[in-house]
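What follows is a group of structures, each given as structure tokens.
We did not get these values from a lab; they are worked out from the coordinates using the rules stated. Every value quoted in this text rests on a predicted model; they were computed, and no experiment measured them. Cβ atoms are built from the backbone, for glycine too; each structure is taken alone.
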Structure I
Amino acid sequence: MTGRVAVSPTWPAIVDEIVASLRRALADPLAGIYLYGSAVVGGFDEGVSDVDLIAVTRDDASRLDLASLGRMHDELAGRHPDWKDRIEIVYVGEPTLRTFRGGGPVAVISPGEPLHLVDGANLWLQNWYLARLTSTALIGPARETMFPKVSVDEFVAAVARYAAEVKDRSLDSMGPGSRAYTVLTMCRALRTVSTRSPCSKQEGAAWTVRRHPQWNALIEEALACRESGGRRGFDSGPTTIEASVFVRQVAAEVARISGSSDQIPDRARKT
């Protein structure tokens, strides 16, 4: 795998500022803030990876002042342009979280998407599972208290459904960075359903290379492209064709292992 240079992480400072901003913006309705993803479990790429947070509120997300929260996020991006499109926050109410399998409102801001409200808390099952398993409580009770139990079977099935959805995306219409991200996402999905354990993209890539050494060059190029912020490689026609073949073959392998068929995908954000 690609070598790495150790650097001091920059995410703690931005997380502290986000937490302070959310305290001011939400005040009493704020029940908890939880950090999860690569900043917690490893695999965080400086200048590339997102910061992933879940803000739990006492009321449903539909009752939030989205206009005010949107301005807060715009101001944060203005002060820290290096973090523009690299912050994901999912806002979910405690009542919705307790009964998420029945759906319910969720507000989210994520790379490429402004803050918006969606109905489908059930589609975020992977996120709730990972938050209960690995997150750090920045405000609020322990993660095991806040997040409901999700079985490993449910989690693996959700990963398989997500891989089936990714398979149908057009890599031709993506930029190099998104294309590389898609390849690494499929590596992570393959390792996850095979081992029934979550992992980082880097761990998924290394595992997939050991399982399928014929894809080593493609996966190495995807890692290098991602680490460059999408500015290097993964932009040629032959690479796009090869990546498309890889995605289809890995999706088929994931489906075989999980015994899944194509269904409505669960929503899963990058970690």
Structure II
Amino acid sequence: MRAIGIDVHRDFCEVAVSEGGHLRSAGLVLSTPEELELLGASLSDDDEVALEATGNALAIARILEPHVARVVVAGARELHAISDAKAKTDRRDARTLAKLLAAGMLAGTWLPGEETRALRRRLAQRAQLVRARTPETVEALKRQAAQQLEDQDMKGDAWSDSGLVFTKEDGEAWHPEVVSRFFRSAVKVSRLPEIRLHDLRHTHATLALRAGIHPKVVSERLGHATVSITLDTYSHAIPAMQEEAAALIAGLVFDAS
């Protein structure tokens, strides 16, 4: 069994290995899913890995877990040897993680299972719906909730509590292709240009940005991890915003004079 210490950064990871009482550095790995998958594939199923609890440590742990015996995400209380060190380098921190793991001194923090993560995603989606609600949205959700209660009463024990907002009459989730087929039929009946259901998301974002809604708000509504993702994806909407901003500033300057 080898103890692998990984010092995690946004763009790269420093790796160290403790094996048979010998400690060595194993170099750098880019913090991309593809490179981390390659790292995981190079490990053995009896290896153990230690990461320091940083922003993307959980995502990296999920990638490595299928390849090794155990992944430990160590909190600050367990890592005094790193946090109190006078000389801190990525190489030294990775070696310290590997050394502590090999010595059995890292218990790690609790990592949520897939069921817990699914519940968190569901709660986040529902919280987003609440933040984005309008009177029309609230009324639509109320009607849907009433319909679900009626369906649940009719189905009795056959009702499946999927926790979803829009479901079949028995509570099961609709297949995505069925929803897309309904949408295509509605587009055809309305005599609109042929578009995909997903295109509504792009339309919403573009219209919101051109209407002057702050990119941070648009990013949160889309569920993007960062504002930069939103701005990079919808850069085509930015020139129009720049023109509007220039016109507004010019108006302020010349009106004031």
> Taking mean count of other Cβ atoms within 10 Å over residues 135-142 for each of I, II, which is largest?
Replying inline: I
> To which of I, II does the computed value 23.0 (mean projected area of the Cα convex hull in nm²) belong?
Replying inline: II
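Here mean count of other Cβ atoms within 10 Å over residues 151-158 has been calculated and equals 17.2, so which of I, II was it run on?
Structure I accounts for this read-out.
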>> Can you rank I, II by relative contact order in percent (Cα under 8 Å, 6 or more apart) and just name the one with the largest value?
In response: I
